[in-house]
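Chemist: Down below are the structures I want you to see.
Derivation of every value follows stated rules applied to the coordinates shown; laboratory data play no part. Model, not experiment: these values are computed from the prediction. Cβ atoms are built from the backbone, for glycine too; each structure is taken alone.
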Structure 1
């Protein structure tokens, strides 16, 4: 009986997983001494490590989102919180960017080195290699080159699309020799290997899931395995694997009990306890603020049930790797921001939050051994602002056009083997007399030029009117074109944002539909015979730029600044004065920025800086004149708002986290219910989210009536949660509501503790003046 048969039988007798793992270790002879056994109790109720009950207390870290020199620091932060395991996603598209070309050793791709660091720090590992991972990562970790064929299918069995499963098996076969020595039975820290991810939310084809399990078995990785799904999905679709444990997406101790009743032969655990949330461009604030998992964790710790906190530290989706969400027909597209801070217990920059302190104390209360101390914090710096200068134009650095035979119609970038960046579609319009341009399927943001003159743009993403109006960017499919000569050149420059990482929509980038003209006389109808230029705008592209600008008034410029440092430290580049683009520091792609927010600051880790001269390069789609780049120590600043008349501060009474609670003024005491996270949106608009509850300052029921209560309420993107700051002198401002035009004030001009906050007509009373103190 071989190893595979043991795992199949273990669906009926889970202890076989332990025996098989133990026997596998013994077969290694001298190496067996370093191995452990890991499996499941005979009744499926518990995990067993070396035949003893074992509680997995895990936190999720993604090595691809963390600078390598900080790997150990983040692992130690997790350990100091009382965790004993690290959950690790592997992003297939990060390891195989070109078909058959793997990189498993360079920088953040060396996942084996990360796993060994976990072991060095006394931590176990849950390995989550996909092939699909979700993770708010581009295409959920699936390679974009899978989409080169317009008929390609993903996440399907071999019989449905043999090319997909062949690519999966190639991936598994390549990484399996790296994974095998890391398994617990072979002396490594990997307790279990996850098969696929949340497939029950996608389909119900048990054959597909088992084909992936078989790929691992055929590659010499015997498990133990587990799957990850929502409770309702795994119960309905039976997307677990034979003999495999079941990880649940969120949930609590009761969900584990429910799952055990449905699947009594194997253990269940909370495979992802969502301790924060992701954020999309255009959101009115950062997701997950104020989320508290303490009650869930307390129940799990009391019952000694296993869990994986997602995320314990999110990190950063550097470069173009951030994902997106949409409906299954592609509508409602929302691309994720560059930061993957996730409002996790450990910030993007590696600092403990109030949640970290609370979770650490809670977990510690159930453990016998004292927790290790926190590692030293990583130093931060906030240099003086720098103002770059324009030094190159995209239009003077176009690579040769793709073969004309392949560009008769506008095609997405995947057709041409391009993974990310930009695509330029160019066509002369002979006989032009004016027209309306129609483009279906702009994925995801385009700027349009006629003989170099800016005409406007297209956005797949919903935009604030304050952004779309001045830039003439439409979220529709039609754009009027202006006057030009009789044979102008039409340029459509398309920026791809994150590919959808959850659901059924297969998201290609560039132009995915048809381009046509109307009201154009002889040019009416679809446009063909394009000149198409592939523009990855990656590190290699930027390094080879020719310093030339033939038209300084045309958007699409590269700006460069020197930053001189006498010491290094982590910092954030404040891009709030810029419009939309990407930033490189010393050749490292920090990622995308966009003035629609909520993210305005890009994380730059200290290892990417150096003493002396540093180079910052900014590529902006719209700006033709530079603006200063500031620096900050954190992704977002928190403020205390102090009233000029009373000297008291804006407060959520009784530290409430309930929505709808009316705000008051109260003497300052320094707690989180008096701290407000300010988010700058486009064109000077601001939102404030409470640091404790995560709710926004909101005018109740979108009222325009003077005296309407000002409350805390979940983010809605509504104008009643948006404020303009008007200077009143002496460091004070008025908060003017965008929806009503009224200002934030203290009811009846009161100076009393607990006086209520309302919106008022602007009388310039000092009770309507507020000072923002950064904390």
Structure 2
């Protein structure tokens, strides 16, 4: 009997062929990911099942397995429309259909001969049919899988070429799977591609696509084994079905499970699996991999990656700060702030980093944000005060906004204001020592008397000033003001016969004025702020003096640094050495006034603490002197001091006791000490040098009494040039214009002693005074003063800022 070959049998055979290769291609059928492989996935409601397994059991006549698979598919796909050929083949193997009559096949030469004879007998009755062109493929399909596997590659290539000619889907599939089994991947790929193009039935399309996937899978597995990422990328780009991506994604997770994170990252990158890439990169410990993971997270806009980017930025911000890479730490923090609100620690870290970079503005902003959330954080409040200690407006703004800043500001001001003698500032900062001692806000009224006497050469070398004054003042915020009315009496020695005065040398007794009395008006303001003082005054005096009065005054400012004090003063004041220099006078005929020398200039002070109880200081002054019918002059003064505070080893009742050496130098361009036209009547040596020592002590503050003592003793050298008696002309006799003052020099001791004190004898009344004596070569001076003042409010003590000679108007600096 010869078996009849039908398309149905060919299909069954092809199904068996297809199934026979499936175990080798199992890796290519994976449709899961690392995250899904443990999940039971349910089919889509209208999905059609894969019949490959069912056909395999039918073709192998595995009846039980075929029936079980059929039932499983029906249960899994309730809406599945079972194809007729499936029903028919199931019925056949279950015996529900009779097999078709078999075509007899020759089993021996005799039977073959009988068959041949029978065919020849029938030739007269049947037309001759040509041999089928597809016969080789049909015969090849009837071979067992083993026989097909043993077929030569050349034979398979020939049959594959024949299938291209016949253009039948079943032959394409047959040769495609056979080529896969033989490893002829190029041929297999061509056959499956042609099958996919020519197929009509869905099952054929599925089989063709599975074949293409198998080819791709083999290629992918080969490249995976070789770790040929470039080839994998080419296969991925060439595949439009998505199968290669699934295989590579599964392989990537397998490499991840094996802890081969670098290769896993390469595979995840190929399939654009950002989740996998991030996990593979973060699993690596290298800094480069961590940086790549950070960059990846921050490039993506998905919520999970935004969180990861934020976490990485927070980590990098802290790491960079620990490494002192402050700029990068700030950049990380600022980027983080654009992703989410910063927490308190992250805001503070920006502040600390900015402070390290001395970026006060950025540090202030960061710490301010922290304090908004944690208003009681004294550490941060203290940093804000420290950062802005020299920016009063900013510090005041912060103090108004945050109570913690205000409290620390007041504490700091109190601690610094007291030793700097800024008692108004300490009062406004609620320093209990000052608020109990002095009431600064109320009205105060005062009356005082002063006297000053200068004695030198007989006659014009003597000069006395006696003053009365009344004043009123008050305080507002950080300002103090005072307005005073002065009444002064001036007495000068009279020139003797033979003295040079005015425009001549006197030959008779002097009959001109030797003194007068007049009034003047002055006002002053004092301002104190943290680490800064300011003082200004204006004065107009005397109203009816011989030379018309001019407005005088000064502006003084002081800056307190951590261990250094810098002070400067601009001044314009009358030279108070004689009646001629301070107010002007008349010549012997009482006709032409001259004098009233105004000295204008600048003076500066720098003091630096080199130890807790030791400091050095330097002062300098440059000035210009001008007067009515007086030659112009210039002056330079310098002084250096070293002081050592010995109060702590002497008495607990002392605020300080400073002792130390000093060196001073004064020089004038011209000697204008004469009393003739063009001269100003003031001490103006070409050189005056003193070297010596000084002492200054002050008793404790805020008691109801206080004493201040100053003294100095020095060796001095004075030299005066032989300048003209009439430097601008104007002598009564032209011959006298060439007369000179005469050159002089002398060396001797100079010194001074000054005692000041004040006493509060009630809540509202204080009495204060001073007395002092000075001497130099051919010169002596005496001065004294007393003042009584009434102040509104309650008080129990006194402070040194109200000692009479502590006024910046008299001391020269706003200290």
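Chemist: Comparing FRET efficiency 1/(1 + (r/R0)^6) of positions 250 and 418 (r between Cβ atoms, R0 = 35 Å, to 0.05) across structures 1, 2, which is largest?
Modeler: Details: 1: 0.45; 2: 0.00.
When FRET efficiency 1/(1 + (r/R0)^6) of positions 250 and 418 (r between Cβ atoms, R0 = 35 Å, to 0.05) is calculated for 1, 2, structure 1 comes out on top.
Chemist: By the measure distance in nm of label points 7 Å out along Cα→Cβ at positions 330 and 426, tell me the structure among 1, 2 with the highest figure.
Modeler: Once distance in nm of label points 7 Å out along Cα→Cβ at positions 330 and 426 is tallied for 1, 2, the winner is 2.
Chemist: Quick check on the output: -12000 is helix-only ellipticity at 222 nm (-39500 (n - 2.57) for each DSSP H run of 4 or more, over all residues; to 500), derived from one of 1, 2. Which one produced it?
Modeler: Label of the originating structure: 2.
Chemist: Looking just at FRET efficiency 1/(1 + (r/R0)^6) of positions 354 and 434 (r between Cβ atoms, R0 = 41 Å, to 0.05), which of the labels 1, 2 belongs to the structure with the highest value?
Modeler: Answer by largest value of FRET efficiency 1/(1 + (r/R0)^6) of positions 354 and 434 (r between Cβ atoms, R0 = 41 Å, to 0.05): 2.
Chemist: Using the calculated result 38.2 for Kirkwood radius over Cα pairs in Å, pick out the matching structure from 1, 2.
Modeler: Answer for the origin of the read-out: 2.
Chemist: Comparing Rg/Rh (Cα atoms, Kirkwood Rh), for residues 58-161 alone across 1, 2, which structure shows the greatest value?
Modeler: 2
Chemist: Taking 11 as the value of relative contact order in percent (Cα under 8 Å, 6 or more apart) derived from one of the structures shown (1, 2), identify that structure.
Modeler: Numbers: 1: 11; 2: 7.
That value comes from structure 1.
Chemist: Now for a separate question. Taking mean count of other Cβ atoms within 10 Å over residues 146-153 as the quantity of interest, name the structure among 1, 2 where it is greatest.
Modeler: The structure with the largest value is 1.
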